[in-house]
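Given below, in the form of structure tokens, are the structures.
Every read-out reported here was derived from the displayed coordinates using simple, explicitly stated rules and does not represent laboratory data. Keep in mind that this is a model prediction, so the values were computed, not measured. Cβ atoms are built from the backbone, for glycine too; each structure is taken alone.
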Structure I
Amino acid sequence: MSDTKPWAFDESLQPRAEDVDFDLAQALDALVLLHAEIPEDAFTGSILGTERVGYGAVFREDGLVLTIGYLITEAEDIWLTTNAGTVVAAHALAYDQATGFGLVQPLGELRAPWLERGSAAALSAGDEVFVLGHGGRSHALKAKLFAKREFAGYWEYLIEDALFTVPAHPQWGGAALLDTGGRLVGIGSLLVEESLGEESEQGNMFVPIDLIEPILADLLAHGRAAREPRPWLGMYTQQEDGRLIVGGLAPRGPAERAGVRSGDLVLGVAGERTLSLADFLRKVWRLGAPGVEVPLMLAREGDVLRLSVRSADRSDFLKKPRLH
């Protein structure tokens with residue numbers, strides 16, 4: 001999301017103030033442009049880049065901004081820009097790896113309105129929703145909730161009841177998903193391909209706002225949720241045609257150190273066959289806390305291998321936010 005060239009949706013795709021049951025202008029002004037700079041030697045620099053641009057939503061009266069965590073992971077400097085043109089330095093307050101949410105604390109006054117939080121659980125497939133980015137109505141999209149379902153990501157990420165919308169917003173990272181009452185129900189995470197019968201259409205995946213409620217107090221107080229971190233392998237595992245394939249490895253990560261290679265097929269965990277990426281992740285996580293040994297059964301060039309990977313805490317590999 002580093003492309004900041006001017007663009008706008010076709011007028012027919014933009015929500016109009018007279019057609020919605022909330023203050024559209026105020027909602028649009030609650031979105032900020034987020035610009036993060038990451039050190040060249042950051043662990044995620046080669047994957048996510050060292051200059052990241054996306055959005056954030058002001059979701060509390062005190063100006064706290066909610067965004068998607070990959071935008072601010074290992075960020076050294078962050079700037080927020082409002083629709084009024086105000087630019088404020090900010091601090092990466094928290095990143096929750098389990099949900100993917102990131103919290104950003106402005107270091108000055110944004111003078112921006114804030115979005116009331118709604119409930120993603122109250123939404124149903126087929127509901128009308130709105131996807132808002134920074135930049136006013138031309139960067140806002142009328143959309144439909146296509147599905148609510150489990151989502152498993154190759155970076156060892158899994159959430160229940162992720163929100164999938166169509167059509168796609170082209171700058172989705174940190175975009176706000178609003179219900180018909182103008183309430184914040186999700187934060188933009190991914191561009192996805194949705195199957196519509198024999199055809200397909202690009203859409204977006206949003207992290208449901210409901211996941212922030214149980215952990216918000218801990219994130220504000222401690223910078224992380226109180227739950228036990230999950231064991232991390234550093235394996236970028238992809239599900240293709242019913243098979244689990246190691247598509248890549250985190251440099252110097254647990255799996256690479258244990259001898260796992262790109263192209264290996266994942267057959268099982270701790271003596272149990274793996275049925276899907278989600279099943280694989282659950283089987284790994286239920287073995288214990290970071291540091292637990294994870295026995296893997298792999299296939300490589302026709303041979304079956306059994307390797308033990310000593311898991312780690314992913315956060316130990318990341319640069320910590322610089323205090324301002």
Structure II
Amino acid sequence: MTTPAQVKTPRRLGDQIFSTSAIVAGSIILAALAAVAIFLIAQSIPAFLTTSEESKGSGDAFWGYVGPLVFGTIWAAALALLVALPFAIGIALFISHFAPRRIAASLGYIIDLLAAVPSVVYGLWGITVLAPAVQPFYSWLVDNVGWFPLFAGPVSGSGRTILTVAIVLGVMILPIITALSREVFLQTPRLHEEAALALGATRWEMIKMAVLPFGRPGLISATMLGLGRALGETMAVAMVLSPSAIISFALLQSQNPNTIAANIALSFGESNGLGLNVLIATGLILFIITLIVNSIARLIINRRKAFSGAN
């Protein structure tokens with residue numbers, strides 16, 4: 001006699017097609033990622049083996065050349081995240097828990113539209129509007145707070161500094177973090193919010209006790225997506241920044257560290273031979289940095305998932 005556990009339900013054709021399509025799509029993504037990694041590694045080997053006399057014709061070894069670029073990439077992305085994250089969380093909370101429904105819908109639509117603006121438009125805005133507008137403020141900072149190393153002079157006369165780039169990148173990643181955070185906050189169980197309010201919590205206390213803990217893994221994911229956009233941004237940085245091969249934490253000076261992506265965009269057309277291998281090797285470094293950032297984010301999310309209330 002056949003037991004119920006031995007009875008196999010026949011799979012429908014639609015289920016089989018969907019399952020196969022999902023497996024093929026996932027495999028293609030993994031294969032593409034592996035192909036990119038293999039290409040970058042293969043093309044980067046000559047750059048890693050080069051001598052100081054051969055590297056970019058500057059007398060510096062490869063690691064001396066890429067070091068300031070790595071610093072500039074991480075520094076610019078960190079500043080952009082520092083600019084964008086507080087505004088993104090505030091806007092997401094306003095849309096999801098404070099604004100009237102009509103205003104929330106309109107504001108959410110505007111935020112989504114910002115994500116579709118091309119980066120070259122942000123670059124043009126940064127170089128023609130933002131940089132001249134903030135230059136007097138930079139001069140004021142140097143005159144009054146110049147004793148602090150981050151605001152040390154001499155101030156840039158054009159306003160094209162790493163801080164201006166950070167503001168532009170912050171505006172660029174703001175809609176990404178805001179849109180994802182808004183959707184996460186809206187998924188907070190209604191019973192959690194009502195329970196906090198029933199216990200006498202204020203609106204802000206309810207958000208602090210119920211909404212933010214529940215949405216923390218999603219907020220981390222949104223932040224890492226925004227950080228990844230800032231790490232790999234090319235045109236806006238290349239258009240706004242006046243780069244130099246330096247490592248400096250000063251925010252308002254005319255000499256600023258460059259980023260890997262912007263350096264590749266500015267130097268690729270004139271490079272050939274070993275110089276091209278050096279640029280590809282810097283791309284490999286950026287690829288590794290992005291993987292490390294996303295791996296750390298995944299580790300944090302997995303550790304916090306059990307305490308988020310999402311389960």
Top of I, II by distance in nm of label points 7 Å out along Cα→Cβ at positions 27 and 91, largest first: II
When mean count of other Cβ atoms within 10 Å over residues 187-194 is computed for each of I, II, the largest belongs to: I
Structure (I, II) behind the derived value 64, 52, 35 of Cα extents along the principal axes in Å: I
Origin of the value 0.55, where FRET efficiency 1/(1 + (r/R0)^6) of positions 227 and 267 (r between Cβ atoms, R0 = 30 Å, to 0.05) was derived from one of I, II: I
Winner on mean count of other Cβ atoms within 10 Å over residues 115-122 once structures I, II are ranked, highest first: I
With mean count of other Cβ atoms within 10 Å over residues 67-74 derived as 21.1, matching label from I, II: II
Origin of the value 15, where relative contact order in percent (Cα under 8 Å, 6 or more apart) was derived from one of I, II: I
Among I, II, structure where helix-only ellipticity at 222 nm (-39500 (n - 2.57) for each DSSP H run of 4 or more, over all residues; to 500) as derived comes to -22500: II
